[in-house]
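Heads up, there are several structures right after this.
Read-outs: derived from the displayed coordinates by stated rules, not from any lab. Because the structure is predicted, anything quoted here is derived from the model rather than measured. Cβ atoms are built from the backbone, for glycine too; each structure is taken alone.
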Structure I
């Protein structure tokens, strides 16, 4: 039963994510991610403690299992947020398909599609999100950096990609790197 701890934690995370997104529609997405991730993390911690008292292994074994389950949960939430949720949330092709679906059987002309969703629309939507979350600040008509959490997360992800894929930069993959 305890072997399923990372999956139980992921289930709690997904339920929390969906619930928070629907109940608190104005809450900044990163906060929703953090709160739902923490709900799953708390589940992992609680199940680890329960494991210790039900199975009564030495504390070193409990900490080892807890650490392993925590790493597995982290990998699963990465797959959920960046592989599943983010793909449907921000991918341009998905947005184009949504626009075409809303148009129904009559479809849209290229001009209509471009007027509904173009580069300016994309940039304005992203700028609005960055401004509303405090990641960007507008001063006298100029944009400056605000809260740096998303930037720091992105930098960590780049470093992890370089570390795990053995690349020299965020843009390369070891299998395609002909310089080695």
Structure II
């Protein structure tokens, strides 16, 4: 039988990470940056790997549909497989960003470790093109993705599910901040 999860400690870790002292100011700053991108006609590019890719897809959908901020991801299977084949696993995302990002866009990269080479390379690529990057990371505070971004929303945990869930909460909070309320029709 597997070890039993201590639920009290598990949820204490959520409580410790869900609302750090700096969060509200950082969320407000990112909301303003996103609205500036919208007002200038830019778009938000969301990306990540695995579950972070799923969070990115959810974010792009809801930012576009609910908050009225044009947002995209590059998580189409055809695009990924063609770009990985042609440019390699570590550079497919930076090549997609190079081909699709425009001046005035913003990229939001999501990575628990903040060390995924494809995501770090994409953040560095966009920085050289003047596209502002923001990261949502966990694990080690001084991770490469966080260092490459102008803002890093860091979760102080090594537990993948906790980091990913906190990222999802923080990102969807910004949507609700733009809308101005937490309950609204989605149709």
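Compute distance in nm of label points 7 Å out along Cα→Cβ at positions 26 and 66 for each of I, II and report the one that scores greatest.
Top value of distance in nm of label points 7 Å out along Cα→Cβ at positions 26 and 66, among I, II, belongs to structure I.
From which structure (I, II) was helix-only ellipticity at 222 nm (-39500 (n - 2.57) for each DSSP H run of 4 or more, over all residues; to 500) calculated, if the value obtained is -17000?
Working through the options, I get structure II.
Thinking of I, II, which structure, once Kirkwood radius over Cα pairs in Å is computed, gives back 19.8? Display every interim value, and only then the final one.
Numbers: I: 19.8; II: 16.9.
Checking each candidate, the match is I.
Please state which of the structures I, II yields 4.3 when distance in nm of label points 7 Å out along Cα→Cβ at positions 18 and 82 is computed from it.
So the calculation was done on II.
Once mean count of other Cβ atoms within 10 Å over residues 2-9 is calculated for every structure in I, II, which label goes with the largest value?
I
Could you figure out which one of I, II the value 21 for relative contact order in percent (Cα under 8 Å, 6 or more apart) was computed from?
Source structure: II.
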